[in-house]
Structure P
Amino acid sequence: MELKPLLITNARLLGGDSGSLLVADGRIAALNPDETPDGTQTVDAKGQWLAPGIIDLGVFATDKPAFHFGGITRAALMPDAGPLDDPGLVERAAKGGKPDLWVHPVAAATKGLAGKELAEIGLMKSAGARAIATGRTRIADSGVMRRVLAYAASLGLVTIIHAEDEGLTAGAVATDGEMATRLGLASAPAIAEAMAIARDLALVEETGAPVHFRQVTTARGLDLIRAAKAKGLPILCGITPAHLFLSDTAVGDFRTFARLSPPLRSEDDRQACLAAVADGTIDVLSSGHDPRGPEDKRLPFAEALPGMAGAETLLALGLNLVRDGHVSPGRLFDMLAATPAYLLGIDAGSLKVGMEADLILIDPDTPWQVDAKKMAAWAGNTPFDGMPVQGRATMMWKGGQRIR
């Protein structure tokens, strides 16, 4: 079926100036065009924001209804499900959502994600892997990690890193502090993150390999990232909304929906994370989408598995950052789309001529309430249950094809 050209008019491009955008052959053909081809379909955005589809960097499940509710047109799938340590599994994962959702597999850095033996990274790249990752944990053996970084860099792949020192965090379910003490929870010092980051930064300096620290959640860790960026090291880092809007007080009453990895931090660390978003230290905002059913969450806090269903709330909570003055709309979509696209090496994520026409219309002011029982995700384990939010995607296009 031939795809007709599409003109979206009366839109606030990236939440800024009013304008129009022309799509032809599945790609962005022009901004504010003077003329349009015959047969062009027109959509009046009626003043809504027009933005690139969100590229959610580092999800743990392919959950199309939740992604489409949240304005996500592409998702980078972490290797933990499987694990994705084999070319066949990577190839199958890459076909998981097409045509109206693209899944970009992130391959396991080591076989079985055990941190011992390098996986077939080259073959998995050929099968569709867009990056490699250490998974939910880090690679403890520095020699193995050095080889992973050097090999991935030689293939042009970014290594996505989980940063917690397992010697400190073993058995812990919370961050050291008043809340963990009051609840009697096994906890670890927040410095476990900075210690892991410090080692990997030394290896980056040694190898020159590009890396992405998937979640940096502490002031100490962010200070290390800032200093390394100032030295010109090829590093990026990310965060999820949970560590920007919640502190460790959210685990009060043993709320297992707030049992996350890394665990929620102190209020001082939360404020440091907001400052790092505002000053550009944090490059990526992702959902950490990890739906967990009742069998994983309706347990004593220490036995519940970490994770949150984050895809449906990512955009609305990102818009909170704009409303609170931490970022501009353009910077928000750098974090949600342009930088993830750059990391994964794909032609999407921005409103530029030639890019794939993965687009969302957003009403930034629509009020709604997060409700764990009504979520589109296959499990509603959100720490934001009951929170009033504003803003949602109202239309979506994937490669110029209307999908919502």
Structure Q
Amino acid sequence: MSFNHVDGRLLIEAVPASAIADRFGTPCYVYSRARLEANWRTYDRAFGARRHRIHYAVKANGNLALLNLLHRLGSGFDIVSGGELARAIAAGASGAELVFSGVGKSQAELTQALAAGVGCINVESVPELERLNAIAQNRGQIAPIALRVNPDVDPKTHPYISTGLEQNKFGIPIREALALYQRAARLSNIAVRGVACHIGSQLTTLAPIADAVSRVVDLALELERHGIALSHIDVGGGLGIVYQDETPPSVAEYVRTLSDIPERFDIHLEPGRSIVGDVGVLLTSVEYVKQTPAKHFAICDAAMTELIRPALYQAWHDVVLIEPALPSALAATYDLVGPVCETADFLAYGRALALSPGTRLALMNAGAYGFSMASNYNARPRPPEILVDGANVIEIRRRETLVELMTGEAMAP
């Protein structure tokens, strides 16, 4: 197991979490290489001989070392910005191994994608299609595309991470897709390659996925009847993980829901959270234990600047001690909060723990949308990222410095 408690101490692979906290300080992100690679291989093996392409969603965690490990396994990448495109290339990927998603691609980003030879651009609107065709025409290139369609399926997830309903900003309404595909097929510098959809994140039931895939397959068959042949169907990502008491389907069960996709279509998918979510933990230390008439607070050195998911999504992360509590520790029900000047700055509410100043904790399953959403609010440097590989500990991003926070700024004359 990549994360295991032995005699009250949290081990990350073969390394005590306390040793990492001693060496690098807190707050600090720590990842398990073994868990990352096992998660990706679980997807790959579930398809067996079925033609497929896994594009890891870079937005979940874009650390170059992690991207490079996935690239070496054979992963492609799902990107949503020019910055993520540059990261994927820097990690070793070729443009052909990338799919470019996102609702607001700029002219510069589309130009960058064509220059890099991105394998497929998932177009999300009529203006984007027209812009892309014009850029490709000016460059003397043919732009490979899929249309991201919105199947109007309720993913039964948090409204902030739902992307497949008609009221969401993403994609093209599926009932308008045929006409737009016909329009795209007539454009001189566009090559239609596939159809894509993505209904949301942290999906814990298969029914919405099956419903969306069925609608997209029906569209692909209708396009064939109108003379528009596709090479792939992109089913997006979004499979959930266990944070608290969720019961998401297994990867094998998820892949079985895709079995009705005809064999002539390659299956593309874009998992992020389900590959990297349980790979990482956030280590933090208790600065103060504060008692008020209403609550017990544990004021930690990590904050919403390191892990915004609780504040943004009311997300739940398990909290564990990384070493045995001191005899002087006070057992109580705590709200774990950070030092940032916002009432929303919390890591966890109502946790039964024995704490004292200096107690070190791990927030579990923080590998996805943790560091990638970190900020410098309150002029706080972002934490280091550490990779554990068996008994080896590698600093894959050092802690930011205060000088780096001010680099690029200048006084007014």
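Where a number appears in this text, it was derived from the coordinates with a stated rule and is not lab data. None of these values were measured; they are calculated from a predicted model. Cβ atoms are built from the backbone, for glycine too; each structure is taken alone.
Taking mean count of other Cβ atoms within 10 Å over residues 95-102 as the criterion, the largest value within structures P, Q is that of Q.
Taking distance in nm of label points 7 Å out along Cα→Cβ at positions 7 and 31 as the criterion, the top structure among P, Q is Q, with the largest value. When mean count of other Cβ atoms within 10 Å over residues 135-142 is worked out for each of P, Q, structure P gives the greatest result.
Assuming 21.4 is Kirkwood radius over Cα pairs in Å as calculated from a single structure, say which of P, Q it is. Computed on structure P.
Between structures P, Q, the calculation of distance in nm of label points 7 Å out along Cα→Cβ at positions 175 and 335 yields its largest number for Q.
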